[in-house]
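Read through the structures below before going on.
Every number here is computed from the coordinates shown, using simple stated rules; none is lab data. Since we're looking at a predicted model, the values are computed, not measured. Cβ atoms are built from the backbone, for glycine too; each structure is taken alone.
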Structure I
Amino acid sequence: MTIQFGTSGWRAVIADEFTFAGVRSVTGAICSHFGSKKAANDVMVVGYDTRFLGEQFARECADIVTANDFQVLLCDSPVPTPTLSHAIRTRKAVCGINFTASHNPPEYNGMKLSTGDGAPALPEITRNVEQLIKDVERGQSKTQSAKPSLQTFSARPDYLADLSTKIKFDVIKRAGGRYAYDPIWGTGRGYLDEALRMHGLEVETIHDWRDVLFGGRAPEPEESHLSELRELVLSKKCVLGLATDGDADRFGVIDANGSFISPNQLIALLFDYLVESRQWSGGAARSVATSHLVDRVAEARGLPVYETPVGFKYIGELINENKIVIGGEESAGLSIKGHYPEKDGILACLLAAEAVAARGTSLTEQLNELYARVGKLESGRTGIRLTPEIMKALPDKLKQYPKEIGGRRVDRTNRLDGVKFIFADGSWLLMRPSGTEPVVRIYAESESAKDVEVLLEQGHRYLLGG
């Protein structure tokens, strides 16, 4: 079996490819990578989410780490990925490993590797780990230690305390109101809702227990998964409905009127709000798949935009360099200046609550005001499951330079990640293989929702040779 890291770590189906043997191999390789410059007191932080066998995989990993003479801080309960990122930074660990498959379906588990700054490991590190796995599987790593150094700890208190320095909870409290929260049976329970309750807010939480099957579907806070949250918002007259994914690094938001606020919309809206409320310097970072609405906000405020490949590790570098006010991805990843170089769904939801409280208007009203200033853009995406035939033809198809697609003239082509065709009217179409699933993603943006549907269909036909 060949173990490969994708956009955000190694993910595979439990008991198929994701096994205890695989965990031992990957952990041993990580130890080999960081062991080359190891100090006597080097620490690794190990966590896990609410998936099946999470605790057992994490403990197996921790035993291998101690066998390689590292100290281990093992989380004592399921932990959000951003919380682990904070622990890595504050405990001065060399790296952290979180057992999570994030928003993937429940049959998956995974290992997210973060470096000492709390950021997702960059490709040069994960490629080296992949190579070192071969040495581990040949028996060239330790598997036991006479003096393991393992300590369990709770990462939650320090993380929640840190959030209190970055969110204006006093503003949210003054505005009052009730909030609804859906952790989707994931690690955000007891974090986002507790953060609001700690500051005197009323929160109605649903799906507030561990279910390793996540209700029978992927723990992803997309609109189609949030019908119960929407019903709760409307029936209880909540200010907002907030949701996070399996490891709480992604967000979903339902406005008071029941409208789903897409990640593309919220990233642009929060960029505008943060520049206004914090008066920070710096620009915005967005992935190549994320809405150009961010660009319009930046242009209106005279600020730069940094376009990155898909994968928050690239945005994380810009946060570390203090170049940006906000960084976001259309897949619901977001972080801000002064926070960790890792996406944080809990932070994103709380910022949405702050923006509503501070401005005294709903997110829908704020979006309409923003559109009046910079113009409206509509975005969408779809996916094509990879069959052997599509996989074989895909590389050549993505290398082509068509002059037009569906009768639209291609103005320029962007190959930062996949291939992005930008048309003369500013609309665009992006096609790229997913880094976490066997799928080709197709993204589109235009000034009308109807045209986005047409673009997505044209992209589908183009990829399949129609």
Structure II
Amino acid sequence: MSNESKTALPVGHETPAALPKSLYQAHKKIHPRTVTGIFATWRWVFVWITQLLFYGLCWLPWNGRQAVLFHLAERKFYLFGIVLWPQDVIWLTVLLIISAYGLFLFTAIAGRLWCGYACPQTVYTSIFMWIEKLVEGDRNARIKLDAAELDGAKLAKRVIKYGLWAAVAAWTGFTFVGYFTPIKSLAGSLMSFSLGPWETFWFIFYSSFTYLMAGHLREQVCLYMCPYARFQGVMFDPDTLVITYDVERGEPRAPRKRGEDYKAEGKGDCVDCDLCVAVCPTGIDIRKGLQYECIGCAACIDVCDQVMAKMDYPKGLIRYSTEHAIAEHWSWKDILAHIVRPRVILYSVILGMIVVAFAWGLATKANLRVDVIRDRGILAREVEGGLIENVFRLQLMNVSEQPHRYNLTVSGLDKIDLVGDHVVDVPAALTKSLVVSVRVPPEAGKAGSNVIYFDVKAADNEKVSVHEKAIFVIP
């Protein structure tokens, strides 16, 4: 047939192959169904623990100050009885390394425990969803409300819900800023509308961030924004405990009545109720296998166990298990025996060594630091009596929370003498600078650079001392 004989399609009736295809899946709002059970209880336990710590620690007093305070203006971090200065940034680095190795260890053992129970995104999403349920009702009521036309009742519920979300988000932002500037003074500044520029920025930013992430984005943060979801697979192996659907036991799935002899009909234990999908906060079907979208919250385990109990079937159709355990039909004893494996041992040993070193370092951290800086304006000069004088600036940092009196001495050359303060009082957690002159006879050392030492000792505790090296110049 010639090209001329082909029938032309009218405009707007192109063939399906010619139609443009979207590269993006349209977002469908997820309304997770409320579930109860042992794992749901544990999730709320962690919500309470994490939020009591977050909202409460900043109000806890300690030695007349805030117990936990990362005081940026003073450039000091307070952690109960520990005071960290800018020179102590290594300790914060080690703390981050400990957190990272702890995450690796827990992931190798039992998957995404952090995501399912303690991640701030999970915790605040749970709080916001609880508020949503309180105001708008259960899952079916929320779905109907979303589909309904906007009227007075719907508007009132939305205003109340969004208002409560905003209140929680604002309190969260205020608390966050309260860890970087004293929270009591921050509260006074907030009430008098006199917040500084950086406090205002971070209060608005963190409040808005919390409201957006927990209130509207929710599972999209876990699916598209969280990098941990993308690289968790490299930390899993066939002996990692993950939430697993027992395909051999559950398939073929089919609905049935209670008491029905389903095995004679060739059916599996899964009744195909889809409740495991309804309770999932990311909207996945765990029966399709392990997926990166699964945050390990175990809501599907709780609801499936309830269905199994109602049907008089054994629980555990969906359960924490491992790939090897499912394939080999292992018992819990066998599963636990395979948890201790080279990867877990390596993570545990490294984590243990870092934790011990961290604890030992903090326990033995010096309560006094001394910096000696030579006066670069005058390297050396001759004073009365023919003595050679060098001028030094000493910076004494009392990193403890008690005031101390320190005795200063100098050594290293014959007949060396310290001119200036020999006794210095330094208040708790403060720094004091002083200028001292050191004098020696010309014959006490060689021409050029000579090593001397400053000794600074606490008058009430000789164990608190510093032996600091310096250079004395003789022309």
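Brief remarks follow.
- Structure responsible for 0.97, with Cα Rg over 2.2 N^0.38 Å calculated and labels I, II on offer: I
- Ranking I, II by distance in nm of label points 7 Å out along Cα→Cβ at positions 297 and 457, the structure that comes out highest: II
- Structure with the greatest value (metric mean count of other Cβ atoms within 10 Å over residues 313-320, set I, II): I
- Origin of the value 5.9, where distance in nm of label points 7 Å out along Cα→Cβ at positions 169 and 449 was derived from one of I, II: II
- Comparison of I, II - label where distance in nm of label points 7 Å out along Cα→Cβ at positions 81 and 361 is highest: I
- Winner on mean count of other Cβ atoms within 10 Å over residues 289-296 once structures I, II are ranked, highest first: I
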